[in-house]
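What follows is a group of structures, each given as structure tokens.
Read the figures in this text as sums done on the coordinates, not as results from a lab. No experiment lies behind these values; they were computed from the predicted model shown. Cβ atoms are built from the backbone, for glycine too; each structure is taken alone.
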Structure 1
Amino acid sequence: MKRLVTSESVTEGHPDKICDQISDAVLDEVIRQDKYGRVACETFISVGFAIVGGEITTTGYVELPVLVRKVLKEIGYTERWGFDYETCAVLNAIGRQSPDIAQGVNTGGAGDQGLMVGYACDDTKELMPLPIILAHKITKELATARKTGKLDYLGPDGKSQVTVEYDNDKPVRVDTIILASQHSEDVLDKTGKRMSKKSVDELIEKVIKKAIDKKWLDNKTKYFVNATGKFVIGGPQSDTGVTGRKIIVDTYGGVAPHGGGAFSGKDPTKVDRSAAYMARYIAKNIVKAGLAKRCQVNFAYVIGESQPVSFEIDTFGTGKVKDNILSETMRKVFDLSPKGIITKLNLLRPIYQKTASYGHFGREEPEFTWEKTDSVDKIKSAIR
């Protein structure tokens, strides 16, 4: 049976992703100074200003205006792109964590109630769904082309979307690719209403086709580049941004459900983040162990308690053992308390700003411990 599956990604200069990066930069700075600090940090950005709010309890100190401007500078927001890291206003609305919450978390309980989901499949070497992997590759390549000066007319804001055709649950080709990228006026055609054909062709050849292996493309693949014609005004000049508003971009591109909460700006006592990472870790190790072609792991916690109130694995009929046996076994193999997860994945490190753009999963980099497959042998032994 044939079906189409679509996922999107956004660049680091997308307003929502700016906010995610600022919130996680605050978290990183707290952890550098006080690894047991508590952070729940939200950012809002719009024309000419950024507001950083939330609850932080720490022995350290974060110079918020300096940090926010540093993040904006790294992304590339200068006066040229309608939002200037040097002159924008930075407003501080930070408070402290409620002591009513702290008394439950300090004893090792979860920082909140909620449900978390992890997923893995054998679509790709990263054990991720192909549509989201390809969408991220395009936005990363877009950023590279901008930052290296290869396409110096590109601005920081951008989005991609990829539709993949599946046949009997296997990806076979890319059906449609959408790319939107902020750009300067000097690549407009004579009408001033559209990018020049030369620039559109450059984006297809030097970004899309460089990012995506040609084996997925054919003469029926459809391309849409800045489909309204142009994208000169972008970023916070044209759109507000809020932390935690791109949660499907952060996870599995809509192929799997998302739990109740966003990730960025939250320290790892918040199971919204840490348990979602652990769920991915378990799912990925199960698929890597050859026990399933697809695997979804579901958690749920109650605030202040250390063990999940529910834990379930679904292999969608692809498992080599029954799902209930997998679930029971994984609860025995892994410590699923917040403390156990934090220790297992080494989460009390300033690693989080890096997660805040181009996805939290499917990235085999040293900081992303939840992407390791170092429990494969332990899982196989426990199943026997």
Structure 2
Amino acid sequence: MNFQLSEEQIAVRDAARNFAKTELLPGVIERDEHQKFPKEQIIKLAELGFLGMMVSPEYGGSGMDTVSYVLAMEEISKIDASVSVCMSVNNSLVCWGLETFGTEEQKRKYLTPLAQGMKDGVLYTGAFCLSEPEAGSDATSQRTTAIDNGDHYILNGTKNWITNGNSCSVYLVIAQTDVSKGSRGINAFIVDKNLKGVVVGGKENKLGIRGSDTHSIMFQDVIVPKENRIGADGFGFTFAMKTLAGGRIGIASQALGIGSGAYELALAYSKERKAFGKEIMHHQAIQFKLADMATEIEAARLLCMKAAWEKDQHLDYTLSGSIAKVFASEMAMRTTIEAVQVHGGYGYVKEYHVERLMRDAKITQIYEGTSEVQRIVISRAVLK
């Protein structure tokens, strides 16, 4: 085992850290309060090559490894999880899914601008449409339908909780083509946002990650060309599961960043705040909190790195990704709550940042597979 980062990986981490501090920190509280989508910041992220980090340079990507992606996600998430979730969806779900399973034509037409994050000078990102009003953790219960009509499909249905829902240019949509076949009757489609019949619902008013644009998307008799289906007929459910397995590494890294960001703020505050005549870092109650935070963060970081390494080695990372996600997301909740506690009354005030990180942490236990779903995945693996 080698725990040493390469020079390239360190450079990626440092670039992400610098970007977060200089470009994301200013205005992050205002964006959260007003639910302002960070368009300018996402464009600058694209210019750094962070929207297609793992995509081959052949298709406009940066050609980095998954470990570098985890490092960048952690640093961005320390400051603004609303930006990091947009980055995660575009990298882990949309770009990876297209590069791994898309046709050459699909890659040239869609993957290249998605990896670059820009097309014709305009922001160009993707969204992943799986969840529905009655299909969350149970992804087989798709109500969105795609009826085969010769050279095209007719798409109808509603998707919920779609990150990048309004800001994106293209959707990857999971839909039922043949109900009688169950999960084998599900397909995945590339759907341009500007197609007739695509309707974007109102922006969700969320607890956390309030800067990211989360919408419901309605598809009303949308004509999707046959060539926009991803993979063979009936491959959609497998596509979704394989894509989400990698996406969980991204969300685990986001949770890691949220937790480590809160810890760093608590650590710095403990060296400044005085109580009973000395800095609170000298009180054992605070020391123990900081020790527990540091321990759990290090454990979460190693789990994320292991899952990323397995992915880079082309090993089966389904189990390690689920372990990393469930541990990191629950660590993030515990750590952010304790960070607020260390700050005392100031922790409840927006200008100290930790209350926002606490709100942001909660969603990491829910999206891209709840903690309960991760435990199902893990238990099935260990009980084989």
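Could you tell me which structure in 1, 2 was used to calculate distance in nm of label points 7 Å out along Cα→Cβ at positions 69 and 277 as 3.1? Here the read-out was taken from 1. Calculating FRET efficiency 1/(1 + (r/R0)^6) of positions 45 and 237 (r between Cβ atoms, R0 = 35 Å, to 0.05) for structures 1, 2 picks out 1 as the one with the greatest value.
The maximum of relative contact order in percent (Cα under 8 Å, 6 or more apart) over structures 1, 2, that is, the highest value, falls on 1. Here mean count of other Cβ atoms within 10 Å over residues 213-220 was derived from just one of the structures 1, 2, and that gives 20.9; the source is 2. Have a look at 1, 2 and say which one yields 0.50 for FRET efficiency 1/(1 + (r/R0)^6) of positions 37 and 285 (r between Cβ atoms, R0 = 30 Å, to 0.05), as calculated. Structure 1 accounts for this read-out. For which of the structures 1, 2 does the calculation of FRET efficiency 1/(1 + (r/R0)^6) of positions 5 and 221 (r between Cβ atoms, R0 = 25 Å, to 0.05) return 0.00? The value was obtained from structure 2.
When mean count of other Cβ atoms within 10 Å over residues 133-140 is calculated, the result is 25.6; to which of the structures 1, 2 does this value belong? Matching structure: 1. 1, 2: which one has helix-only ellipticity at 222 nm (-39500 (n - 2.57) for each DSSP H run of 4 or more, over all residues; to 500), as calculated, at -14500? Attributed to the structure labelled 2.
Structures 1, 2 were compared on FRET efficiency 1/(1 + (r/R0)^6) of positions 93 and 173 (r between Cβ atoms, R0 = 25 Å, to 0.05), and the highest value belongs to 2.
Of the structures labelled 1, 2, which one yields 3.1 when distance in nm of label points 7 Å out along Cα→Cβ at positions 309 and 325 is computed from its coordinates? This figure was derived from 1. I have 36, 21, 20 for semi-axes √(5λ) of the Cα gyration tensor in Å, calculated from one of the structures 1, 2. Which structure is it? Going label by label, the one that fits is 2.
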